[in-house]
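Student: Multiple structures follow.
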Structure I
Amino acid sequence: MVYLFSCAFSNFLSDNNLMHTLEPTLAKYPNIVLRYIAATRPAFLSITLVACLIGLASAHVSGIPFQMDKALITLFFALVAHAGVNVINDYYDYRLGSDAKNFERIFPFTGGSRFILNGVLSARETLIFGYLLLFSVISAGLWLMHVSAGGLFWIGLAGLFAGWAYSAPPFRLMCRGIGEPAIYVGWAVIAVGADFVMRGEFSAQPWFAGTTFALLVVNILYINQFPDRKGDAAAGKCTLVVRLGTERARWLYLLIAVFAYGFLLCAVALNKLPVYAAAGAFALPLSFSAARDLLAHANTPARLPNAIKRTILAANLSGLATALGLWAAA
């Protein structure tokens with residue numbers, strides 16, 4: 001199953017037509033429902049799906065009975081929360097002006113969704129839609145707290161705050177060169193939260209299981225900063241790549257990948273995770289191949305699309321393999 005997922009996802013990302021897809025226009029989305037759905041950037045929600053699967057598998061391997069209703073509601077509203085974070089990120093990037101100044105973007109991976117800039121949605125519509133998505137998660141969270149335990153409140157709060165503070169003032173962590181910790185927290189918390197819904201109490205296991213995946217998600221956001229760096233700098237958005245400069249920043253991608261996979265293998269070696277969870281390290285060649293390309297072409301955004309694709313694939317494949325390994329260990 002991991003192999004089939006890898007092949008399918010790799011074919012999707014390697015399709016040259018994807019890189020030449022026209023940016024969104026109002027004429028392209030005459031249906032208002034599809035217009036709003038597309039604004040959430042649904043193709044990139046897979047990382048939240050995988051994070052949930054890791055958490056659910058973590059509870060399952062501990063002998064916790066699987067409850068389909070809880071699992072589906074957790075998954076659906078985690079996706080809604082991620083969608084909301086994507087939409088408000090577009091709004092605040094628009095307000096900052098970084099997307100408008102981004103002339104080296106690699107669409108659809110970097111440079112924002114372009115929905116506001118291309119007149120598909122107004123800035124006001126985008127802002128309202130983003131916050132409606134985030135607020136809709138609260139009701140689901142209250143129900144899940146009722147059927148699980150009150151500690152879920154703090155997990156949900158941490159996740160929503162990390163996603164919101166990444167883009168929104170007064171924090172705007174992405175503008176201060178410290179957005180990466182928020183990304184790590186956001187996706188590690190999803191795994192911890194999915195486990196908690198099933199387990200009804202806190203456990204360190206989903207954190208051990210989800211950390212490698214969350215770090216690989218960090219690298220997705222991190223490598224995207226290289227094509228965006230000139231536009232970000234022009235708008236005063238001091239991301240980590242802008243602060244460090246490409247010559248130094250390019251090495252951090254490799255360090256994050258090394259630590260991510262090393263953490264997973266150490267967790268298995270120390271019996272914090274079952275040995276099958278080490279399957280998540282099978283994506284290591286993809287990350288190292290992307291790191292090689294980034295080291296060589298950090299100053300040439302036009303030569304980074306394949307590295308970005310492999311980074312996305314590595315995160316999804318590693319997380320899915322970890323989840324399947326946990327499930328198999330049960």
Structure II
Amino acid sequence: MTIAGVIKKRDSFLDIAKGLAIILVVIGHVIQGSSEHFDDLMGFKMIYSFHMPLFIFLSGAVAAISFDAKVATRGLRPAVLMAWGKIQKAFFRLLIPFIAWCVLNQLIFHHANSVWSALGLAFRRPDTALWFLLAIFYCVALTGLFQILFALILWALEYFRMRRDRVCRLFSGPIFQVTLMILIWWSIKDHTPYGAGLALLKPYFIYYALGLGFYKFTQGQFPIGYSILGGVVFFMLVPFWARTAQFQYVGPIVLPDTGLYFYAGILAISGIWIFLGCTRMITLSKVGFLKNFLILCGQLSLGIYAIHYFFLAYSPKILVPLCVSLLISYLLNKIPVIRTLFLGER
């Protein structure tokens with residue numbers, strides 16, 4: 001398999017975005033491992049204030065490619081079948097690698113008494129494993145449940161002879177559905193169960209839905225001015241971000257409770273907009289080598305994320321963890337069984 005074989009015909013904007021995002025993750029982890037006082041470093045603040053919301057956002061954007069809002073108008077059975085199909089695909093794409101990497105880490109490092117106890121710990125405390133895979137899996141499942149809910153609402157309206165063409169047109173719009181998902185989830189998210197890592201939905205489903213709506217609405221085409229505005233907001237707010245502080249805010253100005261509640265989210269979204277602007281400029285550029293490298297990183301981002309930890313101590317920093325994990329991921333991608341288990345590629 002050649003590099004061209006790995007770089008399939010997909011949306012280059014999204015793959016470049018994922019490539020840049022995984023590079024930010026590697027840089028952030030190198031900074032974190034290079035200083036005892038990493039929390040005080042501006043580079044760490046800038047990356048960590050938005051990089052994981054960004055990954056979830058991009059996962060939602062990728063999901064937008066196959067998101068079919070009109071399924072809700074076709075009846076309850078098509079909505080259930082589509083949701084089940086998406087969950088099955090996410091099981092192989094996300095949950096199997098989550099389990100496989102957890103087992104491998106246990107066999108190497110023996111963090112727990114046994115493989116079973118390591119798996120139990122991973123679901124109780126996903127931060128001990130590749131938690132973002134579990135978070136995205138739950139986001140996919142919740143999105144499917146929302147589409148079933150929308151189909152159920154339309155079925156009920158039809159059953160009571162209240163269904164109208166205008167209501168169908170409204171529910172068949174992806175932006176309407178995404179907006180409704182966000183509003184409903186915002187109203188119930190504080191009641192999220194904590195078992196099996198489901199609490200990950202509470203902070204991250206909003207970003208997944210925003211990514212879904214963003215890409216469905218823009219297809220990656222948007223004015224750079226939005227990113228400039230996001231940059232102004234981001235650089236005004238990021239100096240006051242602290243990973244361990246309540247509401248992640250340590251500014252000298254006392255904010256009202258509402259401001260504290262929304263501070264981290266506004267900062268993350270503004271950082272995402274800067275990132276999207278940079279991605280768009282690279283996508284439109286003529287630098288072919290850079291674009292192909294970032295696309296490859298994006299398509300192998302799961303492997304890079306899982307493997308780069310083993311090489312963080314090697315120099316030159318950033319370059320070795322990134323390139324070595326990229327190379328190993330590329331080689332693993334050539335082995336069918338390994339590709340399925342660890343990279344989620346079928």
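Bear in mind these aren't lab numbers, they're just calculated from the coordinates by the rules spelled out. Everything numeric here is computed off the predicted structure, so don't read it as measured data. Cβ atoms are built from the backbone, for glycine too; each structure is taken alone.
Student: Say we calculate FRET efficiency 1/(1 + (r/R0)^6) of positions 220 and 308 (r between Cβ atoms, R0 = 30 Å, to 0.05) for every structure; which of I, II gives the highest result? Numbers along the way, then the final one.
Tutor: Numbers: I: 1.00; II: 0.65.
Top value of FRET efficiency 1/(1 + (r/R0)^6) of positions 220 and 308 (r between Cβ atoms, R0 = 30 Å, to 0.05), among I, II, belongs to structure I.
Student: Please compute FRET efficiency 1/(1 + (r/R0)^6) of positions 124 and 172 (r between Cβ atoms, R0 = 35 Å, to 0.05) for structures I, II and give me the label with the greatest value. Write out the running numbers ahead of the final one.
Tutor: Details: I: 0.95; II: 0.30.
Ranking I, II on FRET efficiency 1/(1 + (r/R0)^6) of positions 124 and 172 (r between Cβ atoms, R0 = 35 Å, to 0.05), first place is I.
Student: Still on this structure, I have one more. If relative contact order in percent (Cα under 8 Å, 6 or more apart) computes to 24, which of I, II did it come from?
Tutor: Working: I: 24; II: 32.
Structure I accounts for this read-out.
Student: For the read-out P(r) over Cα pairs in 20 Å bins from 0, in percent, a value of 33, 60, 7 was computed from one structure; give its label from I, II. Mind dumping the intermediate values first?
Tutor: Numbers: I: 33, 60, 7; II: 27, 60, 13, 0.
This figure was derived from I.
Student: Now for a separate question. Where is distance in nm of label points 7 Å out along Cα→Cβ at positions 132 and 204 largest, in which of I, II?
Tutor: Working: I: 4.4; II: 0.9.
That would be structure I.
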